[in-house]
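A short reminder: the numbers here are calculations on the coordinates, not readings from a lab. Worth saying up front: this structure is predicted, and the values here are computed from it rather than measured. Cβ atoms are built from the backbone, for glycine too; each structure is taken alone.
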Structure P
Amino acid sequence: MSIQLQNVWTKDIRAPSINEEHRLPSPAPSDDGGRDPENRGSKDLPDDPYMLRSAVKSNSEIQELRRSKNGKVVGEYHEKQNLLINSLLKPMEEHTEDAKAAEEAARFSVKIAVYTSLFANLALCVIQLYAAASSLSLSLLATGIDSVFDLGSNVLLNYLHKKASRLDVAKWPVGGSRLETIGNIVYGAMGSVNLVVIVESLRTIISHKDGETNAFHLPSIIAVTAALAVKFLLFVYCLPLRKSSSQVQILWEDHRNDVFINTFGVLMSSGGSKLRWWLDPTGGLLIAGGVIFSWSRTIWNEFELLAGKSASHGFIQLVTYKAATFSSEIEKVDTVRAYHSGPGYVVEVDIVMSAETPLWKAHDISQVLQDKLEVLPGVERAYVHVDHETTHAPEHRKHL
């Protein structure tokens, strides 16, 4: 069973009906004219109003399905459905608590990953620049330039991460989460320095006249091989932590790329010394081009976050379900939007209540829903709009 939801919900999504046996007694009138500050005028819904649990498949049922034709695809589908249903039925507070617990558990390991990468990149930058300068290999020069960017990226990310947490909210009301995104874009644009390696590699290929191989410089190969081994160990260490921190995610991607770049650099430099001279400049050309391509993809992805790319489909499903089942006073969910504002999400939800709902009750229910949405992992800001009908055009949409 699947709840099929779109990235932008519009029009007439009905909240579940509530049977009398499920409805809790209405709160007793209070001294403030019937307003109940604790319950905020909300009546609790059943734990599973859409009966999603009935669609959960047991492990034995999934194994049975896997034996049928196309069983692997069907089994994977139901495993994903089980995860989706468990996510939808989990209380919003539990989502937040789980995220905080995971962050706290990984905090020390993340620090080790960040600072170990920083000091390792500093040492490897010196080693690889020595290897490039002493061997005059264009392939090793390309790996050396990449190591300089590794170190700079590490320092910049660490600085922006600390800076973002200390920004003056009065001066920067949206907070500092976008600083890391902007820093990645600015730093990625500096990767164009690899154009120098491309030009030099092309010049060497075109103008080369003497000799079928280049001079072999063993210390340079050993130095870059040592850097490769260190990068591989850092890659393995960051692998299980990459989902815990955006910093570690970028470091993990960087270490992964460096494993391939350094391996290719050593092979092409050695090939230029032992097989054919043109392997070395060709290696420098390919490595520099690959680095530029990789940074261009990073810049594009970061621009998408700043431009307001939609949140993931699963997150839209979660927000829509939680809004539809938040209170029996919510009759329908009109529109749901969730989109990036930097690495975090901005969430917009339009709900529908009866036209006879008191103002204080409509305000308090929407305010509590907004507060709960804002503590979901990844949500920077949530907006909840209340209406009494769904015949109007979608809210907050500019008409040209």
Structure Q
Amino acid sequence: METTNGKCSFLIIQCDWDYVLRQHEGKAWVSLKHFGSSHPTSYGTLKRIGSTVNGVPMLEASDGFTVDDISARSIKISHNEFNVTTTFHAPVKTFHNIHNKSITTLDISKEGGLGVSACVDGTFNIWDTTNGMIRRKLVGHVGEVNCCNFFPSGMVVMSGGMDTQVKVWSAEDGTCARTLNGSHKCGILSLAGVGRGRNIVSASRDGSLKLWECSSASCVANLLEGKSEINFCCVTEISDDLETLLLQGEEINNAMPGNLEFDTEHKVATACCENGDIIGVSILKRSILFELKLQSAVNCCCYLDDSVLVVGSHDGTIVVFDIKDTSHPLAKKQICGSPVLSLSNSNQDSSFWASFGDGRCSLLKMTSSLPQGGANGDNNRPNIKIVYELTGPDCDPVYKVSVTKTNWVFTASRDGVVRKYRC
């Protein structure tokens, strides 16, 4: 499990390149880093030497770097010696007025019209994704809000805080419709809806994963208890055949949904733990389907389909598993030395967004094979490749990345800015 698919070489560009390269003789720096390798970092500059008739900058690159393409909001750069190419995207819009301090969590409605986010100063707002205008201020949690998510309808929001409470809000008028409490002993770190959202799953610092029914504000079941601090949870649906396969050798509980359970059939809740555990639980059957172990704390995960699971750890490693066979990962790469803070399915085949503690936010793609000399000599093992990088934060951690179904990308950063990208 500890085999890493190759070294990670990646390009970095000055965070405000899109502004400085529009200036007369503007200059921006660019570098090529080799994480996990003895190669020294390569440094170069991009200098504006003119512009096209359409106003697009004409650039001169130094020290082995090449500008392959440039537009108002994107630039494609290569390094000739190491054959590394990356496209960088600058934000289309930046929203400074939603919060005044570090934004710790964010989500965008399914249709993409509304955003919800929370700040370290306790503010918790619903806002318009077009202009950043605050629509509703949600007041009710005592202390910091750690997580917030839209229900599939886009008109209801769930939130969890350090006050051990889960709250359900109306996005239309900002009222708190339900408060779910009295079950967790420590702060709520993550929430996930089940199906249409009549049930939700909560993960806590107390090491428990719980199933709730919203309308009655009832805790229906303890899916996990006594575990290490659970940093993140998600819910996905798997096929009946896959669930049967994962339950082989276990006593199968042929449970039927109770009066307080809705859409829980074939749903799996996955918990990412501080001690490196990754645990998948059948919500309806209350049975553990798989257990994985990493050497570092696991901060986040997402599914690319019903069996391919991507997890991100505190040491900057991203690991991809097929839960049908967890004896070996499909791919593993330590992208950098900073924590992976969030993951999000990109709505594109075999690719996903990842945000990091060093301010990077990358689109990563599973490739079909490695170059010669890959891990364990297996040239058919998939690798993880960096496709796009989002720019803007100047080394400030990007705590959350969220993608709409129309491929708008939003990020929340420690600098208190929400950034909107088109990729």
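In this comparison of P, Q, the computed figure 0.05 for FRET efficiency 1/(1 + (r/R0)^6) of positions 172 and 204 (r between Cβ atoms, R0 = 30 Å, to 0.05) is attributed to P. Taking helix-only ellipticity at 222 nm (-39500 (n - 2.57) for each DSSP H run of 4 or more, over all residues; to 500) from the coordinates of each of P, Q, which one would give -20000? Answer for the origin of the read-out: P. Given a computed value of 22.1, 71 for Rg and Dmax of the Cα atoms in Å, which structure among P, Q does it belong to? Here the read-out was taken from Q. Quick one: relative contact order in percent (Cα under 8 Å, 6 or more apart) came out at 25 when computed from one of P, Q, so which one is it? Of the structures listed, the value fits P.
16.7 is what came out when Kirkwood radius over Cα pairs in Å, for residues 156-227 alone was calculated for one structure; which of P, Q is it? Only structure P yields this read-out.
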